[in-house]
Structure I
Amino acid sequence: MPSSSRSKRRSRGAALRLLALDSDGTVLDSMTRKHLEAFMPAFIRHFAPACPGAASAVWRFVNLESRNRGCNRYRALVQCLRLLPGHPLVQKADPAWHRTAAFLEAWLSSEPGPSKSSLKRAVSTSYAALAPVLSWTEDVDSAIAFLEPSRAFAGALAAIPAIAMSGELLVLSAAPEAMVRLEWKAAGILGFAGDIDGQERGPKVSCLASRAAGRSGAVLVVGDSPGDLEVARSSGAAFFPIIAGREEECWSLFIESGFPRFLEGERSPGRGLLCTFLAAFPLDPPWLKERTP
């Protein structure tokens with residue numbers, strides 16, 4: 001879309017609708033591939049080479065199957081390091097898991113925008129113990145860079161031009177901003193994005209709150225994780241879910257009924273999908289249930 005068209009939309013000011021789209025797993029069919037081919041192997045190599053089965057199960061659960069799906073990679077790493085000792089395939093926990101998780105939690109408690117650049121600064125100053133985490137994240141980014149470009153879901157490709165014409169389209173992602181920009185460019189949709197807020201900008205909640213402040217126009221969040229739903233709820237925004245494994249079906253429903261209902265003022269344009277969406281994300285890992293007598 002020509003930049004002049006985006007400028008005209010932005011000039012309408014506070015009354016402009018804001019439509020915030022998550023990227024991985026929502027617009028791009030990239031979520032599962034990135035975790036199974038980049039994040040998870042790097043997690044095993046750097047933190048749990050002696051118990052790959054347990055590490056794989058823990059990483060998959062936290063990042064693809066649980067309520068933490070789609071969260072910042074460093075917060076996900078903390079969750080994985082905390083869960084790993086309790087997996088039944090782990091015969092002896094590595095003390096480094098606890099130490100690394102504790103240092104990560106301390107850093108995250110004081111870092112509003114956890115990213116590779118902010119981690120590098122921390123390692124060079126007061127958090128030298130997080131050097132293994134920096135090596136891990138660099139390994140992850142290198143692996144992702146060698147993956148084939150991710151395709152956008154067909155339904156997302158069909159919906160995005162209409163979304164961009166109806167308001168300001170914001171890409172709201174927990175991934176590095178430069179990576180998201182490259183992926184949207186490769187998919188041929190970067191020109192529709194008004195802006196991109198990646199992990200460097202801080203939590204999605206604060207990003208959306210800042211973007212939505214002072215607007216009288218409606219705000220919509222489209223995402224594939226419970227975290228995206230909480231982002232919408234925290235800002236009083238409408239939410240439409242994209243369910244993993246049913247992405248094309250959800251996008252079709254969005255185009256046919258969800259988006260029109262939002263434009264008409266509906267606060268719950270994803271009604272009928274939300275219960276199914278939430279039911280797909282358990283709080284506890286399956287191996288804990290297996291241990292229950």
Structure II
Amino acid sequence: MQNAFNNERVGKLNNTREQLIIDLQRIEGNDYELRSGEQLKDYVKLMLEYIGDPQPMLRDDLIYSTFYKWINEKQWFSDVELRELLLILLDEQHLFYHIGSKEDQAVFTRTFSVLVVALILQWHREQAFLDSAEFTNVKEALIRYYEEEQDLRGFMPEEGWAHAADHGAGALDELVLCSDSDAAIREEVLAVIQRMLYNDQYIFSDEEDERIATIVATMIDNHLLPQQSIADWIRNLEQCGGWPRSRGQYVARVNTKNFVRSLYFRLLPIKNNPAMVEALWKAEMNLNKFTQ
């Protein structure tokens with residue numbers, strides 16, 4: 001009897017999932033408009049339930065794309081609805097779902113939740129609706145997530161993108177641009193970037209270094225921190241080059257070397273950053289064993 005019950009439940013879940021795919025494909029084909037009588041909340045509930053689906057077609061092509069259109073283009077969510085959505089995305093069943101696990105499918109729930117958090121922060125940046133306490137809660141959640149995420153796989157042939165370092169960096173980039181962020185918050189972001197580069201496990205191979213470099217380029221381009229503070233932070237990144245040889249040291253050195261290269265070439269065309277460019281050049285030379 002128990003087996004029959006479980007089979008029936010699995011069948012219902014599969015039917016719900018398949019119907020969601022059909023509905024989202026139809027909505028996509030209709031320029032993301034709903035039919036008369038349909039309500040946003042009914043779809044949002046299911047989209048949150050399947051946000052980490054292991055199939056990239058539902059997770060990435062349909063659910064994320066629909067959130068993007070509805071939040072930032074259609075602008076269909078009220079401030080109250082965005083607050084409610086944000087609270088769910090930041091909870092233990094979404095951004096922190098099985099946080100710390102590796103090499104399993106839980107990563108997709110976390111990394112696609114943080115993508116939608118980035119969309120909401122972008123909207124807040126343009127149309128401020130979060131109060132100080134709410135913004136602080138988002139900041140603390142994002143810092144914690146970037147510190148605690150252990151599954152740093154990029155692209156997988158069957159499951160598609162996980163890309164935690166990249167997706168999290170996108171949310172941090174929106175965070176530092178918010179007017180609510182001050183120097184202390186931006187320095188927290190720099191510190192958590194360094195921990196990500198020094199992750200002991202993964203040498204990034206899916207352009208995560210470029211996405212992470214974007215955060216620092218954003219701070220420089222928008223004068224969000226004194227240039228001296230960022231230059232000092234870059235010089236501090238070099239420390240891993242002098243650590244005793246180990247796998248962790250190798251990962252930190254290579255990730256940091258690739259990061260400073262990405263940022264160097266991003267800044268090179270800008271003529272008013274000679275000190276920053278020099279700091280990056282020296283850091284790369286000190287991290288690159290082939291030039292020593």
Structure III
Amino acid sequence: MTKAVLGIIGGSGIYELPGLQNVREERVASPWGEPSGALRIGDIDGLPVVFLPRHDKGHRLSPSDINYRANIDILKRVGVTDLVSLSACGSFREDMPPGTFVLVDQFVDRTHKRESSFFGKGLVAHVSMAHPVSPRLRARIAEAALKEGIEPKVGGTYVCMEGPQFSTYAESMTYKQLGYSVIGMTNMPEAKLAREAEICYATVAMVTDFDCWHPDHDAVTVSDIVAVLVDNADRAKRLVSRLAREFPREHEACPIGSDRALDNALITQPEARDPELMKKLDAVAGRVLKV
């Protein structure tokens with residue numbers, strides 16, 4: 001059996017993770033470039049936990065400037081098996097007001113500036129993204145939330161925009177009419193890369209605002225969001241602590257195969273594979289490449 005290692009990516013307002021014991025800060029090098037920052041590695045009640053602030057301390061990085069490939073690569077290198085993304089978002093639904101935690105099950109990618117795959121020229125791979133969220137991990141998050149007095153909305157679609165600007169009114173209305181639940185700027189290509197790295201992935205989308213479609217919430221501003229961010233962050237930290245305390249110490253096989261996504265994904269024949277690219281894939285795809 002594989003030992004479970006819980007990874008936490010902290011979004012806006014979450015730059016540290018209280019409750020970690022035996023903590024060490026470690027800068028892990030990645031062949032994919034510079035990650036967001038140092039990892040904080042420790043444990044909660046004996047479960048190994050790895051925390052990475054997505055925007056770095058002090059919120060140094062915009063969504064478009066984050067090196068998502070390097071972030072996922074270093075989390076894989078330190079053994080993360082299950083990854084929880086804590087992410088601020090806007091809401092398109094009246095029943096998901098500010099303060100709501102949404103455990104989404106689908107994503108729509110509207111980004112256009114970001115490297116979205118570890119694979120490409122020299123080694124082509126196609127992983128399934130039909131079901132981008134690992135259901136067993138999401139169920140454990142929901143259970144932990146309820147035990148902490150947080151009633152999450154389970155299910156919904158997260159549309160990821162490029163940013164860093166907020167939506168136009170036309171964009172906001174379009175996404176609402178398409179039936180999307182929330183909007184954010186960071187979960188793509190993060191979820192795609194986690195799938196390529198065979199890491200089980202789930203999102204806690206924490207609503208800070210109604211975006212600009214709402215008649216009583218005409219324009220989104222940072223100052224309006226900050227107060228909600230602080231409260232959301234406090235509850236998210238409680239949720240993570242509860243999740244870690246009750247998380248299985250042995251990694252549970254994903255029912256949709258997130259943790260074996262590369263089994264049938266590589267299409268480039270061995271003799272045509274780029275040796276340099278294969279070296280860079282030592283952590284992400286080492287299991288199937290035998291490197």
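Assign the value 58, 48, 35, calculated as Cα extents along the principal axes in Å, to the correct structure from I, II, III.
Values: I: 58, 48, 35; II: 67, 43, 33; III: 60, 43, 35.
Computed on structure I.
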Please state which of the structures I, II, III yields 11, 43, 36, 10, 0 when P(r) over Cα pairs in 10 Å bins from 0, in percent, for residues 38-197 alone is computed from it. II
If helix-only ellipticity at 222 nm (-39500 (n - 2.57) for each DSSP H run of 4 or more, over all residues; to 500) is calculated from each of I, II, III, which structure is the one that comes out at -14000? I
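Among the shown structures I, II, III, from which was the value 13.6 of mean count of other Cβ atoms within 10 Å over residues 86-93 calculated?
Values: I: 13.6; II: 16.1; III: 25.4.
Checking each candidate, the match is I.
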Please compute distance in nm of label points 7 Å out along Cα→Cβ at positions 102 and 190 for structures I, II, III and give me the label with the greatest value. I
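No value in this document is a laboratory result; all are computed from the given coordinates. Quantities reported herein were computed from a predicted structural model and do not represent experimental measurements. Cβ atoms are built from the backbone, for glycine too; each structure is taken alone.
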